[in-house]
1. For mean count of other Cβ atoms within 10 Å over residues 73-80, which of the structures P, Q scores highest?
2. When you work out FRET efficiency 1/(1 + (r/R0)^6) of positions 113 and 177 (r between Cβ atoms, R0 = 35 Å, to 0.05) for each of the structures P, Q, which one comes out largest?
3. Which of the displayed structures (P, Q) returns the greatest value of mean count of other Cβ atoms within 10 Å over residues 65-72 on calculation?
4. If mean count of other Cβ atoms within 10 Å over residues 25-32 comes out at 18.4 when worked out from the coordinates, which of P, Q was used?
5. Out of P, Q, choose the structure whose coordinates give helix-only ellipticity at 222 nm (-39500 (n - 2.57) for each DSSP H run of 4 or more, over all residues; to 500) equal to -11500 when calculated.
6. Which structure, out of P, Q, was distance in nm of label points 7 Å out along Cα→Cβ at positions 137 and 209 calculated from, if the result is 3.4?
Structure P
Amino acid sequence: MNVVLITGLKKDFDKELAKTFANAGYKVFAIGEEKIEGVNLLPDNLKDAALAIQKEANPADSGLIDIYIDVSDERNPSDNFDVRKGLDGGIIRGLYDANVTRPMAMLEAFFPLLEAGQGKRLCFLTSAQACINETRGTDGYGYKMAKAGLHQFLQITRNVLAPKGYAMRAFDPMNGEISAPLSAQAAFNYFTRRRGIENTEELRDDEGNLALRDANGRHHPW
């Protein structure tokens, strides 16, 4: 049985993703208070959460954490200023802390458990709308800048960890465009399946790359 950690249960997507993994037979840990059948709830304090996983997971069975899923994807309704209105530094900093600083702290807290696990797969939420090549909006700069910062962190993390056998996943749940259950199923498929080796050539193994896909299965360049 593979062990999965989901870092929050705030959004409908988070809850549906936890249900999907639990129904598929995974041992699921999640930070939050939403009671979901088959999901082991963890406290908000990261140190306490890590200790709880160590106590409950069975290293002899499947390791401590095999699939790590950071579902941080915070927005702010007041993040609606455009270039003409000027930028709000407080909102930008708050979104950066929620979407970049906290995910960095969470990964640091749980990394020893990932090292002890067998899967070594790291998954993060983002949005294609924050991609410099695909952004379409003229506002929401705080969120988009935060996700750009997250992507830089993921790329640096990938550069360090890929040679050690870690695989990275970036996923756009397409909030508001696709229902939470369908998006969660798409995320489950992407997070659990291995990406292919092109033309059976080991040197062209896509698993070591950092790729962004959305709930429709489309690949997005950053």
Structure Q
Amino acid sequence: MRKIILGLSSAVIGLALFVVPAFASGPTLFGSAVIQNGAVNLTSSGASYSGIDFPVPSGLTVNGLSNLQVNYEATVGGCGGGSPRYQVGVTTPSGPANIFVYIGTPPNYTCVLNAWLDSGNLFDESNSANKVDTSQLGGTFYDTLSHMYSTYGSYPVTDISLVVDSGWMFGTETILVKSAGINSATFSVLPTSKDQCKNGGWMNFITPFKNQGDCVSYVATGGKNLPN
């Protein structure tokens, strides 16, 4: 699954809540993303990329997005060049486009190395520092959340991904992820009990479990039976 993102602005240089999600499946990993030591390792080297693709509930629109959050650590390179970011794919009257939600400290969206950080809710309108890039939709690079909602709120959301791809800037960029929040659902990396796998809970994990049994088997074997 390719996540080649075109048109990033040059202006950018630089545990779990177990709720049953309204999703048909769980997250999937793409590119060079792997699970290591209880975290998702997202690495970009040169032109390569990696990330996590999250399920999108049927009928979700931009107005329905109330929370994007991630608990992360930059271990190599850092944050910059538009990475890491949430990428929200939408359908516009002119065709598909992306809203970019950059992670880190504005205006260049940088971050410290080797420290676990919580982004907080990137769609919290009370935080004036939280901006979105709607330039692919005809908006601006540092757009406000209120303008995004009022102008593009009716657009259907087709994809939500967490992307790391600034190896071109750092040589190698590595971001570790422990958990991610999409609206009311929090996706952690691994289950610690069989009960967390039940009643749709297996879809709450970034680890790509195939079904409930796959998740239960992982817990029952102490992690020896890896996800399918």
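1. Details: P: 16.0; Q: 21.1.
Looking at the calculated values, the largest one is Q.
2. Going through P, Q one by one, FRET efficiency 1/(1 + (r/R0)^6) of positions 113 and 177 (r between Cβ atoms, R0 = 35 Å, to 0.05) is largest in Q.
3. Numbers: P: 24.5; Q: 20.8.
Of structures P, Q, the maximum of mean count of other Cβ atoms within 10 Å over residues 65-72 occurs in P.
4. Numbers: P: 21.2; Q: 18.4.
Corresponding structure: Q.
5. On the way: P: -11500; Q: -2500.
Computing helix-only ellipticity at 222 nm (-39500 (n - 2.57) for each DSSP H run of 4 or more, over all residues; to 500) on every structure in P, Q gives -11500 only for P.
6. Working: P: 2.8; Q: 3.4.
Computed on structure Q.
Readers should treat all values here as calculations from the given coordinates under stated rules, not as data from a laboratory. Values in this document were obtained by computation on a predicted structure and should not be read as measured data. Cβ atoms are built from the backbone, for glycine too; each structure is taken alone.
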